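Just below sit the structures, each encoded as structure tokens.
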Structure P
Amino acid sequence: MLKGIDPILNAGVLYALRAMGHGDDLIIADTNFPSDSVARETVLGEVLRIDRPAAAVVRAVLSVYPIDTFVDDAAARMEVVGEPDTILPVMEEVQAEVSAVEGPTLLGIERYAFYERAKQAYAVIQTGERRFYGCFALRKGVVGPDEG
């Protein structure tokens, strides 16, 4: 156990978050996302797991992970197929966590485009989120010399 670090952030996740650099993507996915096969194509090459709801995982990650402020697509969600403007409760909950750290509004990404972005990511965390469309991408920002 470590002081000041959310206990759901396991050693594998902490390693990946620390190893990532500015501009690297992190995918936080629901239980239906093809996390294992997609993660094999990422930089890390293996799926990470945190068996909690998506919003709880995002909250824990954002306690140590800065969101990129240099791009417009630093925080994104998978769009509902055929309903790109629909915002589901899981998306609202994750948006609340992103907003709590002064992050941007989640950009919608079409399902297959989201899969392609995920394959280019640094890592994939599969959560215990069982609701559909609980899939998000967070691009890593920077920690300034006087921060943290």
Structure Q
Amino acid sequence: MNTEKTKEIINQYFDNELNKSEEVFLFTQLSQNEEARNYFKEMNLLKSVIEETGKDFPQKLDEKILSKLKVEKPIIIEKKPTVKIFNYLSYAFAILLLALSIFFYNESMQYRNKLELTYQQVYQQNQMIQVLFNSLPQAEVRSRMENAIVVTPKM
């Protein structure tokens, strides 16, 4: 087990946040890990020093602190009417943007439908060309040797 997790469990032990099964696990880890034992000793020493040096505060200390505090009146800020106009303008702008986005979405859907229709027409025309091309009879090529040209070398 890593030392960070063990240190966290030790801290929980000193905060009284561990249950009995986790305490058993902690003391098992302490028996196996030297570094964890040293950290446990340091935390135990720290806890005992804090308990020894802790002093109770007098009851009148709270009263003295509270009496020294100044009581200030809350500041009232008046809202300007321009703030409302700005809010209304921003709402109107948002509604305008929403309407424009719906309009452009509908336009893009229409273009998509037109594109799909055009694609289907091109596909059908391609199929028709293939049918017409396959229905043509095979071409037959015949050749005849007329007026043969004979080349003879002269030296």
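All of the numbers you see were taken from the coordinates with simple rules; none came from a lab. Predicted model, so just to flag it, every value in this text is computed and none were measured. Cβ atoms are built from the backbone, for glycine too; each structure is taken alone.
Given that distance in nm of label points 7 Å out along Cα→Cβ at positions 38 and 102, derived from a single structure, equals 3.0, which label among P, Q identifies that structure?
Of the options listed, only P reproduces it.
Looking at structures P, Q, which one was helix-only ellipticity at 222 nm (-39500 (n - 2.57) for each DSSP H run of 4 or more, over all residues; to 500) calculated from, given that it came out as -8500?
P
Thinking only about volume of the Cα convex hull per residue in Å³, which of P, Q has the largest value?
Numbers: P: 101; Q: 820.
Across P, Q, volume of the Cα convex hull per residue in Å³ peaks for Q.
Using mean count of other Cβ atoms within 10 Å over residues 30-37 as the calculated read-out, with 16.9 as its value, let me know the right label among P, Q.
Label of the source structure: P.
Comparing mean count of other Cβ atoms within 10 Å over residues 14-21 across P, Q, which is largest?
With respect to mean count of other Cβ atoms within 10 Å over residues 14-21, the highest-scoring structure among P, Q is P.
When relative contact order in percent (Cα under 8 Å, 6 or more apart) is calculated, the result is 45; to which of the structures P, Q does this value belong? Working shown, then result.
Numbers: P: 45; Q: 13.
Matching structure: P.
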